[in-house]
Structure I
Amino acid sequence: MEPGPIIQVNSISKSFGSFQAVKDVSFHVNTGDVFGFLGPNGAGKSTTIRCLLSLIKPNTGEIKLFGETFASNRSMILSKIGSIIEKPDFYKYLSAERNLEIFARISGARVSKKQIHEMLDFVGLNGREKHRVKGFSHGMKQRLGIAQTLLHQPDVIILDEPTTGLDPQGIIEIRNLILRLKTEQNKTILLSSHQLSEIELIANRMVIINKGKTLIEGDVSELLNQQEVIIVLQVDQVEKTLSIIQDKFPNASATIITQDQIELTLQKNQTSELNRELNNADIAVSALEPKRKLEDFFIKIIGS
């Protein structure tokens, strides 16, 4: 696949009766992206994803995948997409292998038993091929769901909240699996998630939507780096430190959070200057920790 937009969403809207779930959402996903699709509950993420899969049709706007619209080439588009919407569903009294055989037949994919075993091995379920899905943990079912999306060898994989309900180990396993889908199988991935720290670790681009509208889109590293930084200072003279911050950095907002810690918002390029001012004032700085993470950026952007 050539680099460039593989998904283009242009100003779509979608209403259900008098309720407008999506008002004006636009973004594009490039070939090879792990693309984070972020927004609080009720932002319109699930509705947008359903539009992307042609499960519902937007009222206005345009969606293109692989340069085509659903109206012009729906079967081709769907043949190149794999997806998990909410939690994957399986025949629980059948084995993992048998489930994948049935889903392959339903999708029309010609997949050998050897290929099914390779897919199960790829998602970390080797040795469990003959085991009934009924006995699988939630994390194992999620990984089996990802194996299911690979049956017809799609170019794009859409995952809607794949880590919801998983324990920390399960989250790590899904994170590593998503990265391997990109690096080993050259998949483009759109990942809807509330696990913002996970998006920060694995996504290279992202969009944030809220109340049915796109708020910001771009490279994860650039969006985070251009913002103000939140710093936690640990010092021996809190009140004196606070006074210096208010005097030398009048635009910084600072709050005392413990008897020896201050949290402040500062322009990123002012961090070294702050440290110098405190040293000149004979204030012992035992810790200066930048705290800017995706959660902080997300909260600032959505205005909550």
Structure II
Amino acid sequence: MSEPVLVILAAGIGSRYGGMKQIDGIGNHGEPIIEFSIYDAYRAGFKKVVLIIKQEHEELFRKCLTDRIAKKMEVEFVYQSLEDLPAGLTVPAGRTKPWGTTHALWCCRNTVREPFAIINADDFYGRHCYETLYHYLKDEIQDDVYANVGWQCINTLTDNGTVTRAVLKVGEDGCLTHIQEVKEIAKVNGHAEALLDGQKTILPDDTLVSMNFWGFTPKIFAEAEEQMIHYLETNIPVNPEKCECLIPTSVGELMAQNRCRVRVLSSQDDWFGVTYHEDKPYVQKRVAELKAQGIYPEIVWE
């Protein structure tokens, strides 16, 4: 099977963070989270990374990130733009917001030919989950059996506001039976509290969530296009400026139609990220600790 590729969702606008958190430095040498992710993937065996960005940001990404990485890994850019839509769809007047992660995934359709991992740019996932997913992509993945790495919900929350997570239910065979996007999840008295059907509900401590750490084959591109067309045709008329088509929702629809299964791979790594700007000091502290422990070198790519 072909060598797996790492794909990174890096075209977001960072509205809650207040800037381009994808390349905001959090290491003591100005390294962004995405750089540690790529380094972890490199150590796991990935040899190529594809970054989904806005075209106008390419020079900035090259200067702040990829000129260093290109010494060790093949780097390619894919542009996510509002105008890149399946035939028959058009951008409504006044729309500036990206179309969501399913659209970003679909934008790779002419670039990625191999099994691939796709991750967020602003999440620090930990080294071992890359190793787990790399071996699954190289040795086990099938066109109708994708993969997702799950984390316990309580370990993915911030002290600085609410988050949206895709809650996972897993069957005895280790595959997803249900996935649901849940908004306004907060950490309350050491537990995860979510707004479900208008009611505040405490989620069980062992609740698993997706952090957009997926494994796919190129078959997903045609499936994503079909899901995106249906979603946007339905939602643009009612919410033209803000509707988004998201990977968990699209995969959930494919599962409901018995068109795929998703193997859930567990992670023992600690997750942390920068949803809000107030998260940055904690992330800086954690990265400094990991460097002090020798898990990362002082200068990453030397």
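One of I, II was used to compute helix-only ellipticity at 222 nm (-39500 (n - 2.57) for each DSSP H run of 4 or more, over all residues; to 500), and the result was -10500. Which label is that? Working through the options, I get structure I. Can you tell which of I, II yields 29, 46, 21, 3 when P(r) over Cα pairs in 20 Å bins from 0, in percent is derived from it? So the calculation was done on I.
A value of 16.9 for mean count of other Cβ atoms within 10 Å over residues 158-165, calculated from one of I, II, originates in structure II. Source structure of the calculated read-out (distance in nm of label points 7 Å out along Cα→Cβ at positions 46 and 94, 3.8) within I, II: II.
Given a value of -0.48, -0.57, -0.90, -1.36 for log10 I(q)/I(0) by the Debye sum over Cα atoms at q = 0.11, 0.12, 0.15, 0.19 Å⁻¹, for residues 102-261 alone, calculated from one of I, II, which structure does it belong to? This figure was derived from II.
Among candidates I, II, the computation of relative contact order in percent (Cα under 8 Å, 6 or more apart) that gave 25 used structure II. Comparing I, II, where is distance in nm of label points 7 Å out along Cα→Cβ at positions 62 and 246 highest? When distance in nm of label points 7 Å out along Cα→Cβ at positions 62 and 246 is calculated for I, II, structure I comes out on top.
Each value in this text was obtained by applying a stated rule to the coordinates, not by laboratory testing. A quick note: this is a predicted structure, and the numbers were derived from the prediction, not measured. Cβ atoms are built from the backbone, for glycine too; each structure is taken alone.
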